[in-house]
1. log10 I(q)/I(0) by the Debye sum over Cα atoms at q = 0.16, 0.22 Å⁻¹ was computed and gave -0.68, -1.04; which structure, I, II, did it come from?
2. Of structures I, II, which gives 38 when relative contact order in percent (Cα under 8 Å, 6 or more apart) is computed from the coordinates?
3. One of I, II was used to compute mean count of other Cβ atoms within 10 Å over residues 5-12, and the answer was 15.0. Which one was it?
4. Given a value of -8000 for helix-only ellipticity at 222 nm (-39500 (n - 2.57) for each DSSP H run of 4 or more, over all residues; to 500), point me to the structure among I, II it was derived from.
5. Looking just at mean count of other Cβ atoms within 10 Å over residues 13-20, which of the labels I, II belongs to the structure with the highest value?
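Here, each number is a calculation from the coordinates, and none is a lab measurement. This structure is a prediction, so every number in the text was calculated from the model and none was measured. Cβ atoms are built from the backbone, for glycine too; each structure is taken alone.
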Structure I
């Protein structure tokens, strides 16, 4: 998973999901300070320059959950800065 934001994210996989031909709904699980399980829809695909594919995912998310993720990302960044 790359580029996590409150409204979406970028993922990488070796599989060509051919999202242009199919609407693909996915469920993403990840952990910051707490565990998160979110639903989303793939909205773009790009070939990775080495191998595999990148996909953009629009998340289906409440404002409350979005704010929680923002707060947890801010805390994570602060921890990373203090560890340097």
Structure II
């Protein structure tokens, strides 16, 4: 999957979890700027794991502060998964 598609999917999840978010799909936006609080971040991570069939360990969460960070993580681990198959 292309990075732009992953970013779009993550923003779709954000908009589902934070209906009042009306910003554009700028991947550099931080989760806090998008109205994603700490509890919603957990929901976002769980939804992302489910959507992309990956696992995001708790130890990775502090490094995932923007949509771009999460999209890059998904890309790296989707590639790992497909490379292992």
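1. The value was obtained from structure I.
2. Only structure II yields this read-out.
3. I
4. Working through the options, I get structure I.
5. II
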